[in-house]
Structure I
C-alpha cells in the first residue's frame, strides 16, 4: 500500500497551479442541496443527533402507526447534483469542464453563479431540490425532481442546438454522464447522443466515457436493462469507466440474465464489466474501492475517517479523483488511491482538494500505513 501511495505522490509533484489542456464534458443533472442532521433529542446546544442510518431507521420503525416529528439541523445549502460537484472537484485540480444541466432557466440560479472559473455552466432547465440527511455511515437523500424530469434529448437540442452540442462533445477528452437514475429522460438523452452525435465525432478525437448512474434501486429491470445496452454501445466508440457503489452493483447484477448472476462480490464485479463490455468497473465502498478489468481485480483501502464533516458529494469527489488520476497517466491502483484520498479529504474538510492538499493528505495517509505496519510486525 505504501508503495502505491509513493507512486501517487510522485505523479502529483510540481502540479501546483498547473493549468491542464484536458477538457471534460459533464451532464446532465443539477440540484440545490440542503444538508441537514436529524436531531434525536435535546434543544439548542444540548442537541444529540442520529449517528447512523440504521439507528435512524430503527427509531422510525418505532413510530409506525403513531407519527412523529423530527427536527433537522441545517449544515449548509450548496450546489448539488453529480455533474456540478464532480466538475468543481476537477476544477480544484486545474482541469476545465463544461457542464450542461439543470442550473436555472432561463436565468442561472444564484447558488450556481459563484463556482470555480474552470467550470463553464450551460443551463437548460431548472434544478431539482434535495434534502440530504447526513449520518456518520452515509446519507439519505430526499429529492424533488419535477423540473429535471422535463429534461430529455429534444429539450436539450432545442435549447442548445445540435451543432453547438456536438461541438461540446467533440472538444472534450472525457465525456462524463452522471445520475441517469434520477433523470426520467436520461435514456432518451443517451440514445440521442449515440444516434446523432457520436457517429460524427468519434473518429475526430480519442476520448474516454465516464459513467456514474447513481442509485438505480427504484428503476425497473426493463429500464436498467436498456441502460446497460446503451453502456455497451458507448463502449463500441470509446473506453468506458463505470463507477458504482455496492447497492448499485447488486441492483444491476439482479437485472442481468439469471445465468450470469453472481452472489460473490468479486465475481459479480467482473461479470458486470464483461456484460457491459467496458474497460473498468469501479466499485467504491466505505472501507475502500475495487476496480475490475480484464479478469483482474484491484483493491485499495480507504484512510480511516472517524467522524466525517460531510458525506454528500463524497462519491462525486471520488469520481473526480479517479478521472484525474487516469488523465494524469496513473495506473488503476494509483488512480483508486487518488480517488479514495480525494473523497477522504472532502468528507473531512467539506471542500475538494488542490493537488498540494491531496499530496499532503496522502503523505499523512502514508504515515498511518507505515505506523500500522510497524505495529503489526511488533505484534507478530
Structure II
C-alpha cells in the first residue's frame, strides 16, 4: 500500500502550528542552588558558569504594577491576538496584534493613539504578521510569515522598505541585527523538518550556523514530541547572540561573528507535564486543519527546562521557567547578571516580554482569556 505523501504546505502548516502554539502555551521550570561558579570549559576561551539554586547576589527586584493596557470599558480587550510589543524611549507602547493584522500604538499612559496595517500581498501589506521589532524611535520592523518578508515602517504606518526572504521555505523568528539577521529557518533534511538557528547577511545568505534541530515527519502513524524543537534567542546590547535549546537549563553566548564565549547553566527540578496540561494544550489547537493533534502529538513526561528569556538594557538576563508560583498564572523567573551569575528569582504573572526604561512589561490574560499588556515599575534595591 502506498504511503500518503505530505505536501510542502501541510508540512509547513503543521510545523508552524506546533512550534507557535507550544511557544505560546509554554509557561515555565526551575531548581535551586547556592552560588555561581566558573569552571574551565573544554576550550580555554569559553567560560562555563555553573549556578546553584539560591541567588548569590544581594540585589532585590521590586515590581509595582502601574497600568493595564488594552482593557475596554464595556469589557473585553482591544487585542485579539497579541504576539509582542515594543516601547520607545518616551514610553509609547507599540503592539502587534496578529489576528487583527494591526500595529496598535499607545501613549505612555496606555491610551490608544492609532493603529495601522493592511492584509494583503502588496507593498507594505501582510498576511501573517508574527514578530515586531523596534529599530529606532521612528521605525519598526514587522515579520510577515505569510508573504515571507520583513516590512519596515515609520510610526505613522508609512512603509519605508521591504526585505524578502522568499528564498527560504519559512523563518520562524527573525531579529534585525543592524543590517544582518539572526533567525530560525525551517527547511527539509532527509525525512525530517530542520530548524536551523543561524546568522544571515542582508540578502539572507547564511553567515554561520548555531545549531540545527530536527523533527521527524509523522507518516505511517508516527508521532512527534512538540517540545523537541523549541528554542529561543535574543541579542544583548553588544549584539552578542544569546541562545538556548531550552530542553536543558543551558544558555549559550556567541559573539556577533559566531564565536561561543560563555555557557550559563543552572540546576533545576523538571516540572511534570500532566494530563491536565495535555488537555489544555489540545484545546488551543485549531480545528478544521486536517490534522488530528490528539493522535499526532506525543507529549513528554516533563516540561523543558526553560520557557523563554529576554535581556534588559543592562544585559541582565530574565529566564522564565515552568515552576508555578503561589499566585494564579504566575511562574518563577530567574535573573542573571551580565556575567551569568544568578542574582535573583521571583514570581511574575503572565509572560514577561520587555524590560526597558526601568519598567517591566508582560502579556497577561484574565479569567475569560482576554489579553492585556501590563506595565510594572521595576526597581532594583540592595
Structure III
C-alpha cells in the first residue's frame, strides 16, 4: 500500500515542540494527573494527523471518534500490535521513510513492519538515552553486547534485535561483542571474553542481551568451561522473552541467581526489561524494587482480557502501551498480547514517580479474542 503524498498533513510544529520538551519534566517525575494533562493534547493531535492513513481513518470512523474531542487517554483508539503484520500504518509520505523495522518472529510467523522516518528515529534515540542515563548515570560506559557483531551490520535487515543493540549502544563509549557465529550457530568468542576479563572488576560497564540468547548460549558455555567473571560494577539489561525455547524458560529470579554466579553482576543490577519493536525508544527496566516504571513520554494501561475495559490496580490484563514518540506511524496507543498488572500509581520506594507495573506473561491464544476482529469491529467500547 502506498499513500499519495498529497493526502498527508504537515506535522503541527506544536506537536514537535511538545515531544522535544517532554523531558523537561524529567524521565520519571510525572504523577498520573500531570501525565494525562500533558500527553492527552499531543496524542489527540497525533491521532488527528494519523487519519491520513486510510486504514486508521476507516478504523476511527467506524468508532465515530473525533480525535479533537477524545476525553481521556483511556479512550484514545488503540490498535492491536498484530495489525502491523497485516497493514501499512505509515502516517508520513513514503519518501520520508528511511528504515523499515521488522519484529522478531519464528519462521512460521509473519513479522511486523514498522516504518520509521528521521524524526521518529530521533525521538526514539533521545528517549532511550534519557532512560539509560537514569539507570546508569551521566557518563558513557563500555558496552558489552551479548550477541555477534554482524547483528549490527547496516547491510543486514533492520530487525528488533538489531534495533535493541543499536538503541542501547547510543550510550556506549566502547563496544565489545561477546558472541560470534560459527556457521549458523552462536557461541562465546574467547577473544572477547579475554578482553572483558582484562577490564578489571571495578570497571563500570553495562551489558545487553536477549534473555533466551544469554540462557541458551552463554550459560552453558560458562558452565562447561568453568568461567566466572567478576563484573561487580556492571548493569545487565535483558529482555525479549524466550521465543521458541519455552521448555527451558526460567523465572527472572532464578535467571538473576545464575547470572550473578557466572558473571559476578550484583543481583539488584540484573534488570529484566519489557519492550516491543512497535514502540522502539521505550524500554521498561526493573527498578531497584523489581517493578517497571513509565517514562514521561508514555503511558501504560492494563485492560481486562475479555471486556477490554481498564483494569483495577493489581488486576491481571492486557498491556496497552501509549507513546508520543512515533511520528511516521500510528503508535500512540498499541494493545499488546502481553499481560501485566499495575502495582501502584505512585510511591515506589525506588523514588521514581508515577505508575509502576509488572509484566506477567504472553497471553494464551485461547484466552483472547482475535485482535484482527477487534480492530475491525467494536474496539472494546
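Where a number appears in this text, it was derived from the coordinates with a stated rule and is not lab data. Given the structure is predicted, the values throughout are model-derived calculations rather than measurements.
Could you figure out which one of I, II, III the value -8000 for helix-only ellipticity at 222 nm (-39500 (n - 2.57) for each DSSP H run of 4 or more, over all residues; to 500) was computed from? The structure behind it is III.
For the read-out Kirkwood radius over Cα pairs in Å, for residues 221-292 alone, a value of 13.4 was computed from one structure; give its label from I, II, III. Among I, II, III, the structure yielding 13.4 for Kirkwood radius over Cα pairs in Å, for residues 221-292 alone is III.
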